[in-house]
Structure I
Amino acid sequence: MPAARPKVRDYCRRDMQATAALLYESAGGMYDRYAGSRQLAERTLVRALAREDTTASAGVVRLAESDGRVAGAMAAMPFDEWTPRAHAFLAVTLRSIPPWRWPAALWFYRASGRTAPEPPAATLYVDSLATARPFRRRGVARALLDDAERQAYEHGLCAVALDTWVDNGSARALYESAGFTEVAHTPAAGGLPGGVSLLKELS
């Protein structure tokens, strides 16, 4: 008998630690370079979840649940909200790391910012997407991507956009199978791998 499709739902406060861990995973370890350690990185994400105006706020996070457990997390918002939310994320999370780390964190924030062409204005942007290890290859990410499309339609937007690292072959294959097209590539720089921007236009 096939496994039940994951249920996608809103974030709740009881999900805080599981969600922070998944948002941490979504960046492929890059949060360590921002905050200095996994512990500090997850602490910054807990702070961001508690605020209303960041790229990781509870209001933009959706969770996939399977077997009664949080199996995946996604943060998505209309793209015209992304820049002010990213700035708010920086302001909030800097308070969670030691001041002596601020110069490195600011450098990393700027270096990892979007350098690819911006997607169309009427686009839902998926800032973070991750599946918990025990639930991978069970339709969790696909369920969240389907939810992103639903959100885009509800907002009257014409596309869904996201980014990944060029060396993340499994994510690129997933997005291609879900109907996304690679529309831009950015070169590796400052010790960061190259990036890939993807777009799915909606009918």
Structure II
Amino acid sequence: MQFGTNHLGHFLLVNRIASLIRPAGRLINLSSAGHRFSNVDLQDSNFDRTPYDPFVAYGRSKTANILFAIAFDKRHRDRGVRAAAVRPGVIQTELGRYMDPTRLKGMVKLMNEQLAAEGKGPFQWKTIPQGAATSVWAGVVASGEEIGGRYCEKCHVGTIVPDNVTISGVSEGVRGCALDPKMAEALWKKSEELVGESF
């Protein structure tokens, strides 16, 4: 359900209306630092063969958002349309309404330990305007060349971190596997198969 909601629905809608995006337009996909929980699994997107884990499912869907932006950007940059994935930051929304509060506390504790190790202050929730800032920056402020086919956070293009780094392993950055053009193409083909349409 997370993969369908966070990726496939967007994939289908955006591709059906892609021709309406004018030259110099932008597609900005909302991803998350949560992409570091997991790479996409094109062989088991519904957890038919592996035990379901909500964080792994979320991670797969958020990695898919990044890979979709890469593949979309490749297909549309010749007409001046660019795509990027952005991390808005952690905002208090309804996303965690079913989450065990002790698990959330544990995650915040891990993040604070990592931030302290990096010499940074403790974790703070972002306001809605703060969370929207990177989307606005990537959508209308930064140049298309700067953001096209990339992952952005804190109003800049994110740096690549090792693939074994999890969400608690570092406070910023994108895993290299989430920027893999071959995986982006494989996800595009699998997504077409799952929605029953070709773009």
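Laboratory data are not the source of any read-out in this text; all were calculated from the coordinates shown. Predicted, not measured: the structure shown is a model, and the values here were computed from it. Cβ atoms are built from the backbone, for glycine too; each structure is taken alone.
The table that follows gives values for the structure above.
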item	result
For 28 (relative contact order in percent (Cα under 8 Å, 6 or more apart), calculated) the corresponding structure among I, II	II
Mean count of other Cβ atoms within 10 Å over residues 17-24 - structure with the largest value, from I, II	I
Structure with the greatest value (metric mean count of other Cβ atoms within 10 Å over residues 81-88, set I, II)	II
Label whose coordinates, when distance in nm of label points 7 Å out along Cα→Cβ at positions 89 and 137 is calculated, return 0.9 (choices I, II)	II
